[in-house]
Structure 1
Amino acid sequence: MAPSRGSRGGDIARWQQQQLREQQRAQRAAEAAAKAAQRDEQAQIVEAGKREAEERTAALQQWTQQLEQLLIAGLSRSAAIDLNRMSRRPREMQFDPGELGHGAPEPHWEDFKPPPPGLIAGAFGGKARHESKISDARQRFEQAHARWSAAEQARTAALASAYQEHNKRVAEDQQACERHNRRLREEMDRLAARQQEAVEKYLREVLKRLPFPDTFPRRADVAFNPEREQIVVQLQLPGTDVIPTAKAVRFRTCCRS
């Protein structure tokens, strides 16, 4: 019996309703996934913002502490420079020959010499064969000894050259130290005599060692009057903008409608 037209119409309607429900479920799932992704993205933004705020707060506190310690550090240290401590002493350089200090062992005839033939072998031509072996062994020994002698001569020559180079470095280091110390003593004599150039150079070095942060300017002009024993110093200092106006950085989230 063939299905009626009304039955076929009902099947099509149920199929359409099922398709609609599946589309609605898929749409709801997509919307839920989009909202979850949006929440995750927002959470990551918040986490990154909080982390950045913490890092900036730590840097701000460290900078504030460094500024607070400037005066204490400046007053607790001696500004004088002990020029005697700038003198140099020659380095202690021991000569190390390395592998050149150890030559190969000298070949000995006993290591090449063949053993003598026995009584029976000597009675049946063994003596002549033994003499031949001795001749061959002697030749090998002389060749080995010649190679050793040539290698030993090359080694001792290289050792002498290395030792000479070492002595040269020692002498150069000693001469460099003597030149440095001589210039240092001359500088100290000029400073003791209150020579203008020496005094100004010394004071510039003192100002260069002030315990300022690396970002601070370090320009300084020094003028010394030997007759009046008067020193004029112009030191560039940073502006008040280096002082933080906030103690901490906080991350704030904005509510979205």
Structure 2
Amino acid sequence: MQLLLLGFGIKSKLYANRRALGQTVAVLPDGKGGWFTSLRPDSIRRELEASLRNLETEYVDLYQFHDPDPATPIEESWSEMHRLVREGKVRYGGLSNHPVDLIGKAMKVGPVISNQVQYNPLERNVEREVLPFCLRSGVGVLGWGSLAEGFLSDDFDHDALDPKDFRRRHRFGQPENVAKITKLRQAFGRIATSLGKKIVHIVIAWELMNPALTGAIVGIRSEREAREMIGGVGVSLSHEDMHVIEAALRIWGH
């Protein structure tokens, strides 16, 4: 189990090791201020080759499709992925936000090393089908949205959000949900205090207790945030801790 830090606008030696290089593809600007999904073979190759030039490297370790493309059969897209693997431009191919049926179709073409999905205590839909399937099939799972848009971070204060902050309109930010999430944060907070850790450390530890999860992705904006998150690596939750969290999650009930 790993904690994967994704830096935004950080120039730091923390990310100098090229062995960690990865890239996602699919969501492209439509020229009208919006976005569209494209997993056409020519698009997959073009985006990768542009990334290799930008990263000044000959290959990436992990190349993931960002979202399903309903206009392109997954078999065509995945065949192109494995052509890139054979050419040595990609070491491993993965998916993101793909349901079980599409993962299965891709696996018939060639190996799927990973599937990146939204997973945190407030978003657990993937526990029904996707996580069990990936565990049975040997597909690694990378969880994104690990801190639930920041609602589960230590310094989150809903009342202090900027009026234009999207989280005020998010379903987590609705009055009836803010009250429930506050109680959940309190449960995480009590465990964090008892272990001398932060709430975010306990949230990530809870996620990594799931045997299907290979790693939890956390976005950070500074080297200080990165070091704070690293401070939670190796946190172990007891059966009693997990019982307290699950009881609090029943209050959430989503």
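Since every read-out is calculated from the coordinates, none of them should be taken as a lab result. Keep in mind the model is a prediction, meaning the values are calculated, not measured. Cβ atoms are built from the backbone, for glycine too; each structure is taken alone.
Here are the numbers for the structure shown:
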| read-out | value |
| --- | --- |
| Source structure (of 1, 2) for FRET efficiency 1/(1 + (r/R0)^6) of positions 60 and 204 (r between Cβ atoms, R0 = 30 Å, to 0.05), computed value 0.35 | 1 |
| Among 1, 2, structure where distance in nm of label points 7 Å out along Cα→Cβ at positions 68 and 92 as derived comes to 2.4 | 2 |
| Given 132, 114, 24 for Cα extents along the principal axes in Å, calculated: source structure among 1, 2 | 1 |
| Origin of the value 27, where relative contact order in percent (Cα under 8 Å, 6 or more apart) was derived from one of 1, 2 | 1 |
| Among 1, 2, structure where distance in nm of label points 7 Å out along Cα→Cβ at positions 220 and 236 as derived comes to 2.4 | 2 |
| Origin of the derived value 4.4 (distance in nm of label points 7 Å out along Cα→Cβ at positions 100 and 196; candidates 1, 2) | 2 |
| Computed 5.9 for distance in nm of label points 7 Å out along Cα→Cβ at positions 44 and 172 - originating structure among 1, 2 | 1 |
| Source structure (of 1, 2) for helix-only ellipticity at 222 nm (-39500 (n - 2.57) for each DSSP H run of 4 or more, over all residues; to 500), computed value -12000 | 2 |
